[in-house]
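Down below are the structures I want you to see.
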Structure P
Amino acid sequence: MIEPWNIKQDDTRQADSLPTFIIFFEDEVSEPVYFKYFETSKIKVNYITNQKSKTDNVSKAICYCKDQGLMDSKDGLFYLKSEDTQVWCVFDRDIEETESQVNLGNVHFDEAIEMAKAKGFKVAWSNDAFELWILLHFENVDLSNKKYIDRKAYYDRLTEIFKSLPNPNEDLIKILKHESFNYKENLKQEKKFRSIVRNEIIGKTMVAIANAKKIETFHEETTKPNHEKTPYTTVHHLVEELIRLGGKEI
């Protein structure tokens, strides 16, 4: 007879008690595919796509957390209830076309970062685009070269890199047969990003983190507002946290 008090308890944490990341993405394809990879038996990674950029992204995150009962209020201000739940807003600067739109976009970008922090959220932002983070897996960028202010420079350089990879997998070999191959058009699709880009960059994660920290150190020495810090990405903070709590082997 087995006494009830002698039954061995499963020391695995229940799913609903795991540290949880709720990530709000501007993107619907590459970013969700990339970050979901870091989910392990130790953490949950939930994501919500197509959440726009800047203040729209943060506002949608606030509404979601209120609706899901993840926030509490004090003196009319809302904040996250649980330390086990991390809410991350992931978005790009996304430069507008006209001067008036750019000026408004600058305000929305800077305000979004501060608004998120005030609610207990965290932000992984890129100026100008998430592809800067992808590029940092292969090389650092010349901060004195003004071409890197524009995401076109990231796409062009990534196109060159993937064209010249020493050991391309079968999926990439097929795509490279097309003379019109370029990163933006061919590798931002979900299946291709998963099988080609993610497959290639995961092993270089620590390189990307180190390169991102160099850029961060450079910008920390200035007093510029965030919209003027370019090229710049803080995505490495989210990646480090996912690895720290999830223990994913890279």
Structure Q
Amino acid sequence: MDKQKNKILELQDIKREFTVGSELVRALKGVSFEVVAGEFLTIMGSSGSGKTTLLNTLGCLDKPSEGKYLLDGVDVRNLSRNELARLRNHKIGFVFQAYNLLPRTSALENVELPLLYNPEISAKERKERAMRALEAVNLADRLDHTPNQLSGGQQQRVAIARALVNEPVMILADEATGNLDSRTSYSIMALMQDLNQQQGKTIVFVTHEPDIAAFSNRTITLKDGKVIKDSINENRRSAKEVLAALPTTEDY
């Protein structure tokens, strides 16, 4: 396969500046990197490093002040707000720290949500695709449960199923284990590794935790709006193995 065609993300000298009061904030100062299909990339950095601004840029929630960003070959600079929204909905599956599920809505209906904006998909197909996505995250037996009937880990699995349902080119996760205890975090990372290795999903995972980054193929580290390190994780850890090694009863 031609690697050029296989690039999911391409950032060329991305800069993002904004004014806070009378002060000019340079959040990103010339960030460049590429992500090819099937990669599992983590982006690390402390608070103030530019992680959130970069995440918003990757997710087409914000446009760079300067530089070029291609998402699956599409240059986002000249797109209108509606075109950006359409691109986001078709190309990116978002997973957030806070799950962002509708509280009085079943798991199945929460997963169906992104498909409601696609007039080409019938109600029957919408339901079938949502059920398949829930099966992929091992929640086929929880279709009718509302979020308050699910544990934190199960809610995050629903959120991951919702991210998968549109068959996006990339899953973009923002601190997706941030609200979870260690065991549940590792179980979510085992699922992410599974989606990446068994189903070939491209994953970009923003985290500030080195032990979470160790489950990815590659880690980009940001500091003061710049990439200070871009490294392949030679000793990638298996989340399933880490999970299996935990004592069976833990007091959290």
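Read-outs: derived from the displayed coordinates by stated rules, not from any lab. Keep in mind that this is a model prediction, so the values were computed, not measured. Cβ atoms are built from the backbone, for glycine too; each structure is taken alone.
Tell me which structure, out of P, Q, gives 0.65 once FRET efficiency 1/(1 + (r/R0)^6) of positions 45 and 229 (r between Cβ atoms, R0 = 30 Å, to 0.05) is calculated. Structure P accounts for this read-out. -0.43, -1.27 is what came out when log10 I(q)/I(0) by the Debye sum over Cα atoms at q = 0.13, 0.27 Å⁻¹, for residues 53-132 alone was calculated for one structure; which of P, Q is it? Label of the originating structure: P.
For the set P, Q, ranking by relative contact order in percent (Cα under 8 Å, 6 or more apart) places Q highest. Largest in FRET efficiency 1/(1 + (r/R0)^6) of positions 109 and 165 (r between Cβ atoms, R0 = 35 Å, to 0.05) among the labelled structures P, Q is structure Q.
Quick one: log10 I(q)/I(0) by the Debye sum over Cα atoms at q = 0.12, 0.15 Å⁻¹, for residues 93-156 alone came out at -0.38, -0.58 when computed from one of P, Q, so which one is it?
The correct label is P.
With FRET efficiency 1/(1 + (r/R0)^6) of positions 61 and 237 (r between Cβ atoms, R0 = 30 Å, to 0.05) coming out at 0.95, pick the structure among P, Q it was computed from. Only one of P, Q returns 0.95 for FRET efficiency 1/(1 + (r/R0)^6) of positions 61 and 237 (r between Cβ atoms, R0 = 30 Å, to 0.05), namely P. Structures P, Q were shown, and helix-only ellipticity at 222 nm (-39500 (n - 2.57) for each DSSP H run of 4 or more, over all residues; to 500) at -12000 was computed from P.
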